[in-house]
Structure 1
Amino acid sequence: MAGNAEGARRLWEEIFPAMDLEAVAEIVSADAVDHTARPGEPHGVEGVRNTMRFLDAAFSNQRFEIHRTIEEGDTVAIHFTHSGQHTGPIMGIEPTAREFAYQHIHILRFEEGRMVEHWGIHDHLDFMQQLGALPRRPQPVGADRS
């Protein structure tokens, strides 16, 4: 059986970009709990599929560049950059055709090779600024955004 970190990487490197809705069930438990799901969103496999559809409707040329995975016991932390082009409405923002790239950190707990819990943090401020929905704050002289 593949390691949990490999399953987490596969979710974002292969399954999300390919919109492989069937393969989600290979990684995600049917009753998985997403602690950061959008209000009213189902959990488990169907919740992940809905997230994939939600992102696919809003973005084209999506990429998920994984920077690091850390596996400890049944838990995996994964840090990646989600990038693409804003080509569909999202969160009340009409398509801007702008390119974006923003950071994510996700923590996933696995049982028997499938994700059973998920927590996620996204840099929505940077994302909204890239789309032009919020103004960028001036950077102090010599500040590094990395």
Structure 2
Amino acid sequence: MPESVLNPAPIVRALQAAFARGASRRELLDLAARRMRAAGPPYTSVYLYMVHGNDLVLEASDGRETEHRRIPVGKGLCGQAVAERRDINVPDVGAAPGYLACNLETQSELVVLIRRNDEILGQIDVDSDVPAGFSAAEEAAAREVADALAVLL
């Protein structure tokens, strides 16, 4: 499998160190968003949505602004991922039914759930200006960050 652009190990270590220093949930989520986006393309914008009842609420982001601060479970790719309890990797958002555009420049999107056992806590939503931006290696790297957050939140 080709290597990913995102190296999750230093991000996971930074999250663990911040947690050990008593960082808040918001600080951990901000750190994850910032560090993931710093990997560069295909990571154009990183949004961390957390489950609040039947909605996903944007709690941290790095990159372009989005008007989608609250997304009902089941709506758009983010809501679909939670409703179907699975990660979603869309190589062409223009061809995705029900896609909620955060930005016109977005070409592909990766949604990785943050789960603790069977409970879905939230998700990492990554937008990319690169068509088919997320390989299986990128998805696996993002999964490592999501798994670390699941333990620390």
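No value in this document is a laboratory result; all are computed from the given coordinates. As the structure is a prediction and not an experimental result, all values here were calculated from the model. Cβ atoms are built from the backbone, for glycine too; each structure is taken alone.
Some points to look at:
- If relative contact order in percent (Cα under 8 Å, 6 or more apart) is computed and equals 26, the structure in 1, 2: 2
- Of the structures 1, 2, the one that -6500 was derived from, the read-out being helix-only ellipticity at 222 nm (-39500 (n - 2.57) for each DSSP H run of 4 or more, over all residues; to 500): 1
- Taking distance in nm of label points 7 Å out along Cα→Cβ at positions 21 and 125 as the criterion, the highest value among 1, 2 goes to 1.
- When log10 I(q)/I(0) by the Debye sum over Cα atoms at q = 0.13 Å⁻¹ is computed for each of 1, 2, the one that comes out at -0.60 is 1.
- Structure (1, 2) behind the derived value 1.9 of distance in nm of label points 7 Å out along Cα→Cβ at positions 29 and 93: 2
- Distance in nm of label points 7 Å out along Cα→Cβ at positions 13 and 45 - highest-scoring structure of 1, 2: 2
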